[in-house]
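Chemist: Input: structures, listed below.
Where a number appears in this text, it was derived from the coordinates with a stated rule and is not lab data. Every value quoted in this text rests on a predicted model; they were computed, and no experiment measured them. Cβ atoms are built from the backbone, for glycine too; each structure is taken alone.
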Structure 1
Amino acid sequence: MVLLLVVIMIGLGAWQVGRAAAAALPVATVTEKPVTVAAGEEVSVDLPGYGAGAVTALGYDAETGLADPDADAEPMVEFGSDNARPIGSVAKVITALMIVDARPLDDDDGPSITLTERDVSYYQETLAEGGSNAPATAGTTISEREGLALMLIPSANNYSKTLAVWAYGSYDAFLSASREWLDERGLEDTVLADSSGLSEETVSTPADLLTVGRLLSEDDTLSKIVAMKKITVPGVGTVENTNQALGKKGIDGIKTGTTGRAGSCLLFSWHHTVAGKQVTMVGVFLDAPSHPTLDRDLLRLIPTFNDEFSTVRPVKEGATLGTAKAAWGQQVDLRAGRGITVRAWGPVEVQSDLETPAVNAMRRGQRVGHYDVVVNGEKKSVPVTSDGTISDPGLKWRVQHRDLLTY
């Protein structure tokens, strides 16, 4: 009987040892190291106290503040009402865009345009209205590029009409085409009642004009023209740009506008380098008391807007994201398989979450999960790898800690 009991005990012990050897080890305890990011808490941009306007950074999402090449030109900062209002000669940017859409320019100067008595009458008409102008003489030949320059640099009302008629066949055809052209580009609050913007019925909103500015910035020909301080056109003479802010603090455009109802207006652009990448800003001020006041306030705004850019690195490649500790004492660091770099404008809020499956053993370099980082609501993930090895503790530990095993 005693011998039988001994045999049973030995068999039971062997069974328990075998069972322990085959059982699953307890899952390692993972401790996350939270991400810490220092970034501004609120936007602080120096905005004017008159009229209305808006500014944005092209290639940045206005809602999240994050770099996004597909983002629309939505306002990042704005002031005043977004109601449609007269915009003066800023309208010539729309006219110019419509002209190059109807008569595209390649790398050359485009077709030649010979001025006629009709164009002289446009000049006389502009003089009578007291509008911005440039001389026009019958028989003078200009290129399309030169005509666009005369319209945009000295803001010649008569050349806006000359080119509109040349591109669309008649003035009425140009105005009729404008509604469809505007609608196709989502400019539903913009109305083009004339080619120059002298009409009080030619109106737009700051938000729409940001899109207009983006469209111009995407056109190499027009972008180069609006950045010119002056131009000499044979048969016309040398004309200077009405935009006195050009060249200051990176300003390279776009178009002034001035009427009694519109006040002093400026659709503008400038460039700023963020993390080695050039970013284009587009903005508009409407109904300023004067252009010197407008220019002064724009030069105050630019550095405060630029200061809102930041490059945030919530995760660096190889950074320790947490630790995994086994019940038998072995511990390893969990590291980021790659880094995350975010270019942002404005405040940055970061949340993180370390996700690892149930692991109880791992080797150095093994992928053991992923690390999710949510930056201003946008999720980004990186793989997580083990920086060391957690090996099987051996049979002795298993037998001594049978209660921790999963059978």
Structure 2
Amino acid sequence: MHSESKNLEIEQLRAVAICLVLISHVILLSPFIAEKVTPLFQYASFGVGVDLFFCISGYVVAKSYCSYFDHHRSSGLFWPAARAFWLRRGYRLLPSAWLWVVLGILCAQYFNRSGAFLDVEQNLKSALAIVSFTANIAHMYGWLAPNNVYWSLSLEEQFYFLLPLFLLLITGRRARIVALLLVIALQFPLSRDPFGGIVAQYLASFRIDGFAWGVLVFMFSRSTYYESLRPHWLRYKPLAFIAVLLLLCMLVVVPARLFALPVHMGLLAMIAALIVWVASYGQGYLFGYQSLTGVMRWIGERSYGIYLIHLPAFRLSHELTMRYLGAEGLTYSSAVVPFLLLSSSIFILLLADLNYRYVEEPMRRRGAARARVMLLAAQERQLTSCCHTDERSRLAWVKKQCSETDPSKSAERA
């Protein structure tokens, strides 16, 4: 797999997605905030950040692994390659995810005077759903609190499990495009209201059209039409600024204003795909202002940690606030809102940075190394069974194969 320059716009798009999620969830920080902000949600739906994440993940993982799986399928090493892929995904996602679940259980037991962390039983029930990769199902039945955000992580894990099987069973480019479009078309007209009936809730919890659109964006980027449709006019910053505003407004407004229509979720996935397509060129069409690049990249790199940590940070701020008010004999009022916002923001940024530096990145590198060793061993076993060359030639061939097909050479951070 050849090396490519890193697409910073995809990283910055992650920053946009996580900021939308934070706006959506800020009402959970205080009822006084909810009272002021909730009316806005009639006109804009900020929870769409999750669906934008789905589309980004579909694009990035397809870009990093489609050629990888096709190569190993043709060389007879598909299943070792799939196991290596799942190992990498596990190291990438699970250590951070499970760390914050465990910390939540400990806080519920030992640092929970206000009840902000709920009780230990609820935390354990939630943890069981998370480690069994069924959090999106548990969420429908109210079993996931206090880790409600993990429903989307569970769906993403299920996508990572199915993607290699999809690439194994459907091998032709056209067949894959047709299959992905069929997945999208089957879901598009259906009601996927997370607050609706049981069928609508199930469909909302298994909405995979965002991932499918992301894979399609990648496949389109390898077509002859991709360059001919390049939006050159977005090189002009005033036009790009207007385009970004329009796209983001469409992303948050369309689902909110069309919520009563069954197709609102399908339209949301299409808009997310349009945004990811523009970002896929990596030419600053969306975020061309250098003054914002560093900040957005920093947030984007830590977006996974921020997603996992923001609710525990809210609860930590609430617990500390209630302890202070109790010690001073004060009552809970709207006067505490600035402190809650400031303290929770500090906790989110600080803890997400620590998580990124000392959990995410080390575990990601370890997973990549173990996956390479696993695949190297499988390739050497295959070579040993079919060839009778000397040891040096075997190792040279295996190392060459690994270097050509190692997804870690891809610049995208999957």
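Chemist: Given a value of 14.3, 39 for Rg and Dmax of the Cα atoms in Å, for residues 175-238 alone, calculated from one of 1, 2, which structure does it belong to?
Modeler: 1
Chemist: A further question follows. Out of 1, 2, which has the highest value for FRET efficiency 1/(1 + (r/R0)^6) of positions 119 and 375 (r between Cβ atoms, R0 = 41 Å, to 0.05)?
Modeler: Of structures 1, 2, the maximum of FRET efficiency 1/(1 + (r/R0)^6) of positions 119 and 375 (r between Cβ atoms, R0 = 41 Å, to 0.05) occurs in 2.
Chemist: Further question on the same structure: Assuming 38, 27, 21 is semi-axes √(5λ) of the Cα gyration tensor in Å as calculated from a single structure, say which of 1, 2 it is.
Modeler: 2
Chemist: Related question: So semi-axes √(5λ) of the Cα gyration tensor in Å, for residues 103-334 alone, computed for just one structure, reads 37, 25, 17; which one of 1, 2 is that?
Modeler: Of the structures listed, the value fits 2.
Chemist: Figure out for me which of the structures 1, 2 the number -24000 belongs to, where helix-only ellipticity at 222 nm (-39500 (n - 2.57) for each DSSP H run of 4 or more, over all residues; to 500) was derived from the coordinates.
Modeler: 2
Chemist: Please compute distance in nm of label points 7 Å out along Cα→Cβ at positions 271 and 383 for structures 1, 2 and give me the label with the greatest value.
Modeler: Largest calculated value belongs to 2.
Chemist: If relative contact order in percent (Cα under 8 Å, 6 or more apart) is calculated from each of 1, 2, which structure is the one that comes out at 22?
Modeler: 1
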